[in-house]
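Structures for review follow.
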Structure I
């Protein structure tokens with residue numbers, strides 16, 4: 001087995017090629033299964049091979065919140081070309097239920113910038129959220145934001161490193177607004193922030209595919225009047241209380257419809273995503289290889305380790321501990337099981 005797989009003349013190839021070479025000369029019962037197990041236990045193949053199969057792990061949809069501005073996603077976009085105003089970054093905040101987007105251009109993306117924009121532009125305008133979902137960058141994982149979260153009574157949830165799908169709604173908006181703004185930029189690309197508010201306006205006024213309503217409708221309980229729409233010729237306003245009752249009835253019906261749409265879309269997405277996937281089935285104590293993300297040379301290993309799973313956060317998220325006793329969070333997409341080769345030792 002060592003000669004037909006590990007030797008340079010054999011090339012560390014996969015099961016099919018290794019088995020096809022062996023069977024021309026040798027035979028034993030369950031030969032292909034043995035070859036498969038041997039190659040699974042090959043450290044070099046585990047660390048260097050590209051896995052072309054769907055990674056294990058089923059989609060875990062996040063349930064829609066009960067109210068708008070209750071669960072927010074937040075992320076920085078940038079850096080990009082400095083605008084004439086000196087802006088290079090955009091802080092994006094999205095409401096997970098309505099899809100309503102807030103985006104603020106900024107010259108820098110410091111902890112102080114994050115805290116000020118969140119507090120002044122969001123919390124003091126729309127109230128305190130229950131939960132804020134962010135990546136694990138230093139812009140968000142710091143004492144200042146922890147203090148603000150404690151002050152206003154909200155919880156911070158951090159996405160798994162190198163797995164932005166946890167905050168997918170915000171990530172999708174980032175790609176959307178870049179494409180739209182690019183269509184209006186001048187040749188120097190330094191006026192992009194001029195069009196940011198209008199792109200946000202247009203997005204919030206459009207029908208969202210996952211809810212069937214516009215983000216503005218869900219957030220504020222009415223349709224937004226577009227500047228190009230004709231002015232109303234009459235306006236009947238009998239009693240403030242009657243109007244408030246109508247708003248409540250409209251919002252209740254709209255939110256119910258939106259949640260039903262979101263859950264239906266999540267079910268469709270989960271069916272498509274889970275097809276031909278397996279459950280990761282990792283348990284405490286398992287040894288795994290972990291993916292290398294930063295500074296990897298093309299001829300260096302894609303995975304390093306081994307590390308040991310010391311805590312299970314969810315079916316797809318784990319805390320692992322490396323040989324230096326350093327602990328870090330990983331997603332099931334970014335780890336591979338270590339298979340022992342002891343049974344092949346002679």
Structure II
């Protein structure tokens with residue numbers, strides 16, 4: 001007995017399942033990244049760059065000559081060393097020799113360290129640029145050396161734990177906290193009262209959280225950063241981005257000053273971060289996103305990203321069905337999603353505490 005098919009017409013697959021496979025873009029991208037990682041582990045950076053060039057990626061396979069950090073615009077025929085004298089004056093004024101003692105590294109070219117601490121608002125420094133280019137470089141350098149350390153760790157962490165550890169160690173909140181711990185803020189060169197006020201508030205916050213406490217990473221991980229703030233919610237800003245930036249810019253400065261030695265950068269920064277790294281590795285903090293999904297696995301749903309044309313920021317909403325709804329904004333999808341998760345977690349934790357207090361009174 002046959003029956004007529006009254007549904008929609010079945011469209012044949014555009015490829016043969018026996019001879020062809022369909023792969024998503026992410027799967028292919030992950031495979032390419034793993035091939036690059038395999039080359040880096042077995043053949044080293046030089047061979048890896050050649051492989052990446054063979055793949056069609058635009059990379060530099062030969063060293064590029066960098067311009068010296070000291071700008072000589074103010075030098076004249078009568079005063080050919082005016083820029084050097086200005087460098088020495090600023091060096092003494094902001095006590096950079098004390099900072100060198102703190103980090104355990106002596107700069108061959110002092111202009112690198114001066115540049116690493118100069119904010120764009122400080123117009124009086126006409127002998128170096130601001131820290132932004134060094135921060136861009138240092139961000140990548142720290143990301144690489146910390147990732148390398150975690151990958152080679154004797155614990156042989158799983159991919160998920162590796163991701164959580166790197167997220168916990170490579171972020172602006174931890175970098176800013178470490179910058180305050182080693183008094184980087186005392187050498188910061190800026191002419192921006194609002195920024196200095198934010199830094200003072202953050203220094204007080206770090207003192208309250210107790211940098212050496214066992215819960216340091218877990219608590220600081222939940223702090224809202226300047227990058228994550230929404231328009232009109234200025235009071236929530238706790239972490240001045242500039243503090244994390246100068247931590248990264250120092251890494252960039254050491255990398256260039258040492259002749260592009262990743263090992264020297266890691267030697268310096270491992271000493272600065274050792275306590276935090278050991279703490280994270282012994283008790284890996286979960287990201288706010290993962291913690292929220294584990295707390296509310298059935299009800300937590302994140303929206304697709306929404307781009308705000310006026311500011312260029314990304315907005316993401318998390319909906320805890322039947323409880324709450326929170327929005328996060330940031331310069332990337334990851335930051336916006338993390339912000340929304342943090343706000344939802346704060347609310348859920350406050351609800352839990354209220355229930356516990358109410359139960360205790362009964």
Structure from which -10000 was derived, helix-only ellipticity at 222 nm (-39500 (n - 2.57) for each DSSP H run of 4 or more, over all residues; to 500), options I, II
I
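If FRET efficiency 1/(1 + (r/R0)^6) of positions 128 and 272 (r between Cβ atoms, R0 = 35 Å, to 0.05) is calculated from each of I, II, which structure is the one that comes out at 0.95?
It traces back to II.
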Percent of Cα pairs over 37 Å apart, calculated, reads 37; among I, II the input was structure I
Computing distance in nm of label points 7 Å out along Cα→Cβ at positions 264 and 280 for each of I, II, the value 2.4 comes from structure II
Of structures I, II, which gives 9.3 when mean projected area of the Cα convex hull in nm², for residues 144-287 alone is computed from the coordinates?
II
Taking relative contact order in percent (Cα under 8 Å, 6 or more apart) from the coordinates of each of I, II, which one would give 14?
II
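We did not get these values from a lab; they are worked out from the coordinates using the rules stated. Remember, it's a predicted structure, so these values are computed and weren't measured experimentally. Cβ atoms are built from the backbone, for glycine too; each structure is taken alone.
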